[in-house]
Every structure is written in C-alpha cells, then in structure tokens.
Structure 1
Amino acid sequence: MPQPNNALDALEKTLAYTFQNRSLLETALTHTSFVKGDGKRQTHNERLEFLGDAVLELCVSEHLYRGHPELQEGAMTRHRARLVCEQALFSAAVALGIPEGLQLGNGEELTGGRSKPSIVSDALEAVIGAIYLDGGLEHARRVILERVIRLLEDARVDEMDRDYKTRLQEYVQKGHIGSLEYGCLDETGPEHQKRFTICVRLSGEVIGEGTGLNKQSAGQAAAKDALIRLGVLEGDACD
C-alpha cells in the first residue's frame, strides 16, 4: 500500500527538512517486501540504509567527540554503540513517525511489520541516507543533531532507568542510610542542544553530579557518579 502524501509531509515537517527529490524519501521508506509484492517498483531502501548507517555513525561520533572531551576512545565507542543500537533507533523512528510512512508487502503488513524494530530502525537509517544524498552532509548532520540525537539519548535513558537510578535507590533503601533528592545545578546551550547538570543529594549532602542533553540522562549520570563515590561501582565510570 503506497504511503499517503500526508504521511510524507508530516515526516518532512518533523525532521524540519523538505526533500528536493522526494523519490529519495519514498525509496527510503520502501521495504524489500513491497518491491517483491508490487512488481512495479524496482527500488527499496537497503542501499540507502547502508549509506545512512555510515552517516549516522559519523555524526554521532563527532557529537560525542566535541561534546564529551572527558571520554576516552573506549568509552566513546561504548556510548556510540548504545545510541545507534537497533532498539534506540526503533524508539527514535517511532517518535518521528517513520512507521506511518512505510511501504510494506502484504505479508509484512499482516504480520505487524510496522512495529518490527529491524524494519523500522533500518528505515530511519535509510531516511538519513536519503537526506545525505538530497542535501549533503551538513543537512544530514543538522537533522541528526537537532531532531534525532535527543530521541536516541532518551531511548538510552530508558535502558539506564533500569540501572543507575534504580540501583542507587535500592542501595539507599536497603542500607536505610537516608533519602535521595535530585536537583538541577545548571542549564546551558541553545534550545535545541541544551546541556543540563544535575546533582543527587543523600539527606541533603551532594553525593553525585552528572551532565547530559536532557535532565533524565544528566540524572542518570549523577546517580552513576554517586554509586562510584559510595563504592558500589568501580571508578572507571565513563561507559
């Protein structure tokens, strides 16, 4: 089933990018199953996904390099891997409205292809590849940094939510050593790329601080710092 124009219009609006060659966007949203079932369309999104994957990794790597001078190579590699993993990409793609614009074969449509992480995450990478071909690296970088990276960070926070803040809360409760409170110490940067500094206090005393692109990720970083200071985690915390 071809995607309605309003789905493509909505996606362009969400991405804040208008394609000069909209057929690139259509191809980016065309799964192989649609080509096999349709017979008329000969192009699908696998080649664009390959290209978009490389563009995304480059821009995320540059973002980490410039934004986190405290991270060493291994830590940046691990951080990047979490940001561009399939589940994070899937979460970002859903938030952007990628599933609504997909063209799928009948079989995939009937088996829930629009909610399959592999299909949806690949389509997001293909869209990034399409933007790169349509407008060049600077436009692709802008879309990634202004529209995609925060969603990837939020998806990573969803994973971390089951880790550092929870672990700190459980540690404090188990030891009956006081109550936790999180507070924002600082907020810097332009609206689309703010950085937050959050502290966590144990019965009024600061036991950890962290920074991030949103309050959630900064809070997780603060909880991790606190776990290190309390001796729950090992000192090499940059992962």
Structure 2
Amino acid sequence: MAQERLDKLIASLGEYSRREVKALVKEGRVLVDGRPARSADEKADPAAVTLDGEPLGYTRYTYVMLHKPAGVLSATEDSRQETVLDLLEPPLRRRNLFPVGRLDRDTEGLLLLTNDGPLAHRLLSPKRHVDKEYLARLDGPVGEEDREAFARGVRLGELTCLPAGLSWGEDPTEVLVTLHEGKFHQIKRMFQSRGRTVLYLKRLRMGSLLLDPKLAPGEYRYLTEEEIRKLTENLEK
C-alpha cells in the first residue's frame, strides 16, 4: 500500500484532527514498525502504524448507505438547511464523504455516501446508464399508454429521456419507475407530462445496491464487503 503522512492517515479515520495527531506523536502513542514516530508529517505504510498499541484498521475508502429522509439536502454543506452529512456522527463527517448523485429535497430513500471519487464517477457516468429504481405514489392511476410512453422515452421540452421502465401491481397509483439516467426532477416531470402529479417518491435501488429495509429514514450503515464487490464488479463489465 502507498505510504501516507501520519497526520493525514490518522485524521482520515475521523477520530482526531491533524493538530491532535501531532500531540499523539509527541506523546509517543504513534508507532511505525514498532518505533515511536518521528513527526506527524512522517510517511508510513498504514499497515505498519499502531496507535496506543492497536493497528489503525485503516481503509482507503469509506462506503455508507443512508436512508435519506425527506426535507434534507443531498449536499456536503449548506449554511441554512440540514444536509445528509449532518445526519452522520462527527468521526464520519471528517472522512470527506460526499453523496453519489442527488435526491430532491422532498425525496427519500437510498443514497450512497463515499470518499471514493473513481467509483462515484463511474456510477454517475452517462455512458454507463446505471439503473435506478424508485417507488412513486401518484394523484391518479396510470395505464398502458403511460407505460408505452415511458418505454419510448418521454419528451420534456427539447429533451427526450432515455427509455424508462414503468410497472405497478393492483394499485395503479403506486408504481415502480426504473431510470437509466438522472435529469433534474426527472420522474416528477415525466409524470407531469402524462397529466399526473407525484405525491411521494423513494429511491429503492442504484445499480446492484438495494436500500436496506431495516434502515429507517435518517439511519445509515456501512456497506458490506459483498455490496462493495458487486458494485465494483458490475461497473467493470
């Protein structure tokens, strides 16, 4: 693994600031290959570093699944409104996480937070058309003509959307929508063009990643190794 500065390395874990890492080094609590670190800007292999006698447990990237609640911004910071990062514990907020894509303020559901820029870029790349599935509740029923219109690609002004999936069960006012792109307010605008208003919208899936049904709005958890593997593998195909 590539070597990193100790202050950057330890601070990335979220428990300490870089200034606090300097104090840890001065106190002799940081060891590199079993010897006290010389300074906070010393570079070392993460696997060779211990803090208070314990391995760092360092991982380069962090992946968090959040059940975004309605009313929260999909942003890293905002001076006036609560953001998805405000929902995290302070140590996680210091790991430079950001939301992969955005959900409208009044939309809830699956949101991936990470500091893995390359993975985020691949998930959001228009060339890859990563599927995103949503549950929508409407002010009235849809029918076969709406399904066919979605499958052809709904035209929104000068924009023609990519073909999208539209399905429902016994209740035609509660539908599943599968998109292969992510335009501004796309689902709401697509239904508006069909004479329907979206009353509730929730993202259930992004690529291979499914929203954990055990997560209530505002709750989050780390991705499992299997979830990370599937996300990575599917993007490499």
Structure 3
Amino acid sequence: MQIEYERKYHELEKKHYWFNSRRKFIHQLLKQYPKDSKILDIGCSSGVLLKELLDYGYSVDNLYGVDISSKAIALCQENGITNAYQMDAQNINLDVKFDLIIASDCLEHLELDETALSNWYNLLKPTGIAMIFVPAFMSLWSNHDVVNMHYRRYTKSELNHKLKQNGFTIQRSSYWNFLLFTPVWIYRFISRLIGSKEKANTKGDIEEISLFNSFLQGILSFENKMLQGINLPVGVSVFSIVTKK
C-alpha cells in the first residue's frame, strides 16, 4: 500500500470498526481450537491480532507473523511478537509447520495468488486449518482498492476454486459484512462516478469515523453472532476455512 496510507492504516487498525469486528470474528472462530496451536498470521501488519492472542493466553513461542512491510514488522515486534518476519507472502520460507494459518485481506495484494496458496498449503501440518479473508465482488472496486494496491476482489466461488486447485478442502465458506453490503455498494458506485484520478491515488475508505464507529461495530457484532449459525449470501468480504486433503 502507499506509504502515507500505511501510516494512517497502522494508526486506525486498533480502533476502527472494520478491523475490530473482523478480529472479534476471528477470535470467535478460534474458540474451537486449542490454545497451544502454532499460529501464523500472514499479512500481520502491526501485530494487533497476535498481540490480542498473546493477551488471551496463547504462548508467544507459538505466534508467528509475516508481512512485506519492514515498518509493520518493527511495530509487530514492539507489540511483543518475537517471531515476526519481513517476507513476501507468495514465498514464505519458515522452517515451521503450523496448526492454524490466518490470512486477513492479504491474498488480493499478491499478483501470484495461486503461488501463494500453494506455499501456504505447504506451511500447514497435515491436520492444519487455514482461515482466509478477502474482499468480495469486483463491482465493489473503488479508490480503496487502488490505494491498497489490490490486484483483484473475489466471489466465493472464485476463491474456493483457487483453494481447491491448490489442494485445500473447503470446510466452511461465507460472505462477511452482509448488513453493510448495500450502503457500501451504493457509496462506491457513486464514488466511481464522481472520483478524480488524484483522489484515486491518495484516498481509501479507512478513515477516522468516531461518530459512527460504535454504531457500525454494533452492526457487525450482531452479524458475527448470526454467523455462528448461518452462512451469508453476499457481503463486502468473503472468507473460507479450509484444511489439507
């Protein structure tokens, strides 16, 4: 992502409703797995998720993070994550096998996404689990994707096809951020109509929205509870939980 945007991203990822709600959902998913699991967070950014896992009782020796950004890795290490490494997520070279891999909004940044998936498959133990979140639907493409240097957005079927092609078995797949899908689609459609080239190169959707942050987080907290029992038909993001064959 662009340098100035990365600075803002690191400032907001601890408190912004989007990041908070997704981390809470990941914690919800992790409850069914033992706390001695060896975990790799791909695209770990400043290590907020890993720091939360550390605070929740996971061993620091079992928590690993990789990110392409040297600044992100420095922040991750400041957060107490000693196993944090600057690496290209298309070619992670670690002499470790993992029980769990988490990749939240990482795959869309990678030109060779199937190369990355093959690499991630090989990093898992034979019984390992991967949780992969990506942005959904090219119809939602906006300045936000440009600033974040995305290559693509995915449908659920596209994501799952690539996962299966690289050896994974789908355990569960659903869209996420269903309740905000329509307003986000309208907002981005209008933004594409009126946006300038300069704006597209400097501005993303991750902004300080203190007046609405708690309200929007409440909406996604309700949706996270919905996802305990059902999968959702559309959303701003899509996720898949997969295992090795």
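Okay, here's what the table says:
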| item | result |
| --- | --- |
| Origin of the derived value -12500 (helix-only ellipticity at 222 nm (-39500 (n - 2.57) for each DSSP H run of 4 or more, over all residues; to 500); candidates 1, 2, 3) | 3 |
| Origin of the derived value -0.21, -0.28, -1.48 (log10 I(q)/I(0) by the Debye sum over Cα atoms at q = 0.07, 0.08, 0.17 Å⁻¹; candidates 1, 2, 3) | 3 |
| Read-out distance in nm of label points 7 Å out along Cα→Cβ at positions 184 and 216, computed value 1.5, structure in 1, 2, 3 | 1 |
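Every number in this text was worked out from the coordinates using simple rules, so none of it is lab data. If you're wondering where the values come from, they're calculated on a predicted model, not measured in any experiment. Cβ atoms are built from the backbone, for glycine too; each structure is taken alone.
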